[in-house]
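Bear in mind that the values in this text are calculations on the coordinates, not laboratory data. Given the structure is predicted, the values throughout are model-derived calculations rather than measurements. Cβ atoms are built from the backbone, for glycine too; each structure is taken alone.
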Structure I
Amino acid sequence: MFIKLSFAMTVAVSAASLPVSARAQSGCVATPADYAAAFNSCQPVSCVAPSLYGVIHGGTPQQQTSVYPSGLYWGWVGGAESLKQYADWQLQSCKGTLAQSEVTHQILLWVGYGEGDITKGAPYTLSVMDLGHEPSLFVPSFEAWFLAFERAFGLVIPLDTQKDLTLDLEGHQTRDPTKQFASITGCSAQSAAQCTDQPLAACSVAYRDAANVLVNKSPIEGTGSTADCANAFNTYINQLDRPANTAETRALLRHCQDVNPCNSGLGLGFNPAYPPGGGTLAEHFTGREYVLINKSLKELGAAFIDLQPVP
């Protein structure tokens with residue numbers, strides 16, 4: 001797989017192009033190694049340089065290979081604000097006010113894991129990297145995804161469909177992303193609140209038919225890649241001999257690039273399970289999200305933090 005230079009230049013956002021002075025704020029943890037050292041030694045972290053990003057995955061540090069599992073063209077990462085929050089939780093655990101395992105639990109919820117997605121007793125690793133000069137980094141709003149799929153795979157989503165998926169014109173209240181997902185796809189609102197679209201049988205015909213076509217080519221459920229999945233979607237829509245509708249497009253994002261039912265499409269994390277024990281709608285929105293072309297963590301100079309398993 002490859003990507004045109006124009007894509008990287010077009011969707012890269014200011015997060016990757018901040019001036020050096022902004023990335024080297026006095027007193028901020030400025031390198032992945034320094035962040036890992038502060039985290040592991042229970043040192044307070046007053047701020048984190050905006051060039052640092054993190055991702056959490058299952059497995060030991062030795063098992064971490066790329067930003068996201070192979071097959072996914074883009075990988076998701078959290079920004080400096082999220083890393084600061086993780087360090088604050090770690091400091092609480094060092095002071096005995098929060099269990100070590102709860103640090104892991106809260107990080108997983110923060111980045112969008114459903115409770116049912118967390119493997120109890122299994123190792124998890126936080127990988128921290130400096131992406132201050134990463135040209136492919138962008139904020140994963142729905143609009144940015146449409147451009148990304150068009151530039152990378154030639155997949156054009158009609159403007160009317162983009163508007164239907166992106167805009168909420170029913171009043172002026174903050175939207176719940178899981179309810180919006182259920183409304184668009186016809187899937188169970190209860191399932192969406194758990195960050196899943198299962199069972200597909202409960203979804204609308206348009207969403208279900210598209211999802212069933214994509215599952216086998218999906219890097220999430222099947223053995224395919226983002227490119228395989230996008231190509232399967234393109235073929236499917238061409239066979240229908242009409243533009244992709246909103247439900248079908250949402251299935252594309254869900255199954256081809258892990259834009260799950262909890263995803264806000266706003267560049268902010270969202271999880272009904274966070275904070276544990278409840279919270280307001282606004283509190284369910286977490287830190288800023290970013291994506292970049294999936295790369296080797298070694299190539300990116302990542303530092304690894306071994307987290308306590310969730311019991």
Structure II
Amino acid sequence: MLLMIRPAAFTMNTQTVVNNYFQSLQGDQPSSIQLKALEEFDAMVAKLRAANVEVIVVQDEAEPHTPDSIFPNNWVSFHDNGYVLYPMFAPNRRLERVLDIWSSLPPMKCLFDMSGEEQHNRFLEGTGSLVLDRYHSIAYAALSARTDRKLVEDWCERMNYTSVMFESFQSVGEKRLPIYHTNVMMCMGNQFVIICLDSIPNEQEKQMLLDSFVQTQKEVITISQDQLNHFAGNMLQVFDINEKPHLNMSEQAYNSLKTEQVKSLEKYNPILPISIPTIEALGGGSTRCMMAEIYLINK
């Protein structure tokens with residue numbers, strides 16, 4: 001089951017562009033941008049539902065204005081026994097927690113609320129910051145301004161997870177700067193992991209990751225920095241009503257893949273590529289960011 005938020009006024013968020021280097025300006029008028037975003041969003045929902053993936057859609061509201069509401073996985077994550085709320089880097093993203101999603105969801109309890117850490121300028125942006133191997137209870141985290149080491153440790157202690165933390169970088173002009181979210185350079189499947197190892201300069205950290213993948217019996221499918229820039233790390237393995245896996249990604253990400261990479265991924269799940277160029281360009285996130293997975297024992 002997936003939660004997706006249908007945007008009310010999607011646009012580029014100027015409060016996140018300071019460290020989300022995937023965002024880029026477009027010359028369209030706001031009304032045109034919103035229309036394109038809605039078309040892309042609705043087409044994605046339709047394609048998921050056509051694959052028998054259960055999707056709960058909640059309509060965002062015009063006020064307060066939340067340009068990134070289309071990315072709910074950053075402020076909430078769902079688990080077998082409830083949900084967790086997260087501290088957000090951008091002040092206008094904190095307003096996303098005001099939206100009533102709960103009346104559309106099965107009853108569940110709040111396991112804990114970390115949003116108070118915003119007062120101390122410490123942030124952990126949900127499953128953007130944490131790429132979870134739920135079966136083995138491992139949380140992978142690339143440290144950045146939006147992924148605080150201490151909060152990763154606190155989250156893992158509360159959730160009984162093991163943390164694997166490292167640093168990951170991308171080229172921005174002549175500089176190498178931290179990647180803002182782990183889930184743009186890494187995707188975790190049940191039997192595989194997609195990762196841009198070239199973004200990790202520390203060889204010990206790189207080996208630590210590879211050792212963890214060996215221990216958890218994951219096939220490692222590496223992507224290049226150029227593929228990362230086309231959102232090939234920002235994918236999500238989703239499950240239909242019969243628990244059959246599918247791999248959701250954008251058309252941009254799919255088109256960046258090599259034939260052998262596609263074949264490796266299709267061993268484990270059919271691929272669902274979806275065209276969302278407006279959302280990717282202005283939002284700086286791709287399909288994975290648009291879906292919050294709902295895991296409930298009694299769903």
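One of I, II was used to calculate helix-only ellipticity at 222 nm (-39500 (n - 2.57) for each DSSP H run of 4 or more, over all residues; to 500), giving -7500; which?
II
Please compute Cα Rg over 2.2 N^0.38 Å, for residues 133-196 alone for structures I, II and give me the label with the greatest value.
For this comparison of Cα Rg over 2.2 N^0.38 Å, for residues 133-196 alone, the top structure is I.
Out of I, II, which one gives 17.7, 51 for Rg and Dmax of the Cα atoms in Å as computed from the coordinates?
Of the options listed, only II reproduces it.
By the measure mean count of other Cβ atoms within 10 Å over residues 181-188, tell me the structure among I, II with the highest figure.
Ranking I, II on mean count of other Cβ atoms within 10 Å over residues 181-188, first place is II.
Who wins on mean count of other Cβ atoms within 10 Å over residues 125-132 among I, II, i.e. which is largest?
Going through I, II one by one, mean count of other Cβ atoms within 10 Å over residues 125-132 is largest in II.
Comparing structures I, II by relative contact order in percent (Cα under 8 Å, 6 or more apart), which one has the largest value?
Sorting by relative contact order in percent (Cα under 8 Å, 6 or more apart) in descending order puts I first.
Looking just at distance in nm of label points 7 Å out along Cα→Cβ at positions 189 and 221, which of the labels I, II belongs to the structure with the highest value?
I
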